[in-house]
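Down below are the structures I want you to see.
All of the numbers you see were taken from the coordinates with simple rules; none came from a lab. Everything numeric here is computed off the predicted structure, so don't read it as measured data. Cβ atoms are built from the backbone, for glycine too; each structure is taken alone.
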Structure 1
Amino acid sequence: MSARDETYNYPRFKMSNYELGYFPGPKAGEVIDYDYKLTDLDGNEVELSDYKGKWLVIESGSLTCPMYVKNVKPFAKLKDKFPDVEWLVVYVREAHPGEKAHQAKTIDEKINYAKRNRDDYNEQRKIAVDDVVGTWHHNWGLLPNTVYVINPDGKVIYRADWSFAHNVEEALTNREKINSNEHVAIIGAAPWITIPVTLKGGWIALYDILKVFPKVYYMHFKLDIQTWLEKRRNKSIKAS
């Protein structure tokens, strides 16, 4: 395993595992590259190109990601509301690994975690598993819970560093509009599930998140302020 792989599949959570504000991948208004191969829960290959010509919502997540788990029920309702849309969860690395759920070392182990994710949270959407080294994840945003809304031409009409069902609903309701607001403030989001979801990773996982929580809060707050100031500056420039 290369140094990059070991860095990607970190054994324990710390704030330096993530670079807030770093969001690679196709931006709103750009056409995606469909040339990605994932794996379904039966071990079969899934090609992203299978979704060409369809409306598609892609969300990343994992068994130990509270930000993803908060969305499972709201997205189940959206799935019923927008039956013409394909819904895909890409299973990435564990957000909060520990002694109960460490980072997967093989694709079979990762599939098993994804199956637990489906069963434990009653996930109704299709789950496709990224490879162990995170090829899709690296190219589409390394944060644990990103979301993309893609039209049948392959164009991104909305993406966000943090996924919320109400923002996706707005994008699907106004499908002709390209929404470039890709940063979402998450301070205070889903505090009621943080402990039970993190405990899927184990007591070590919970200890790690509680230990760095003040820093996590500060870094998110700092990014929120920076984003807000940038939007104000851009708005002022356009108005002048």
Structure 2
Amino acid sequence: MEFFDYYEKLFGNRWSALLESLKGEGRAVELRFGDGLEPYYLDEASVFAAKALDVQPGDEVLDMCAAPGGKTLVIASLLKGKGSLQSNDRSPERRLRLQHVIENSLPETWRGIIKVTGYDGMKFGLHKKECFDKILLDAPCSSDRHVLNSPSHLEVWSAKRVKRLSVEQGALLASAVDALKPGGTVVYGTCALSPMENDDVVKKILKKRPSMKMVEIGDLLPGADRTEFGVHILPDRSEGRGPIYCAKLVKMV
């Protein structure tokens, strides 16, 4: 099938072990922020990506594609009720899930600074220019682990979709960069395997927005791979974690 041929060309001899690891359940950790609150289970690699944003209490933060809500919980736990967090997602159905997660998994004192919105992420750079200290862009992507484990999605997968998504991801990242204050930080992330959706997107934005510079993410999870512009956490070498790609960029003052 096209899916398997495509990724075998990308990963070579590593593909067979990676393919087998992608069939597993992943490695989730429990997020629990108080007695009587619902726990939330999130891949440890996703927790890593959210923490890479280095959120501090008092920051004005945007989670641009926030649903279903796991990374919003991580960000809220770092803000500790100080500053602001706009958790955004275009999908009404996904926003309902996001709202439920926020209301049932976070203490009331932390929820008060969170605003859930449904804007088109590509518009933030225009309407919210230089408004945020920190932005997390967990971009819509190929979701290859999900595709592999869903026969209906696997059947319709195509390399053209990867390319189309990379264009959308680039537009979202450009919007995020423009919505970032000078001195601010954006973390771009996906759960995709292909460099076209990962490093290539970052490489293009660094060319188009010369005010941005890459920052190396430290304290990697075991088995994580450094790429040209970021970090790729893949389950074959990271004890089931991932796949998660993330890159950290700062806007120069």
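Name the one structure among 1, 2 that Cα extents along the principal axes in Å of 49, 46, 35 was derived from. Of the structures listed, the value fits 2. Kindly point out which one of 1, 2 the value 28 was derived from, the read-out being relative contact order in percent (Cα under 8 Å, 6 or more apart). Going through each structure in turn, the value belongs to 1.
Work out the source of 3.2 here, i.e. which of 1, 2 gives that when distance in nm of label points 7 Å out along Cα→Cβ at positions 36 and 188 is computed. Label of the source structure: 1.
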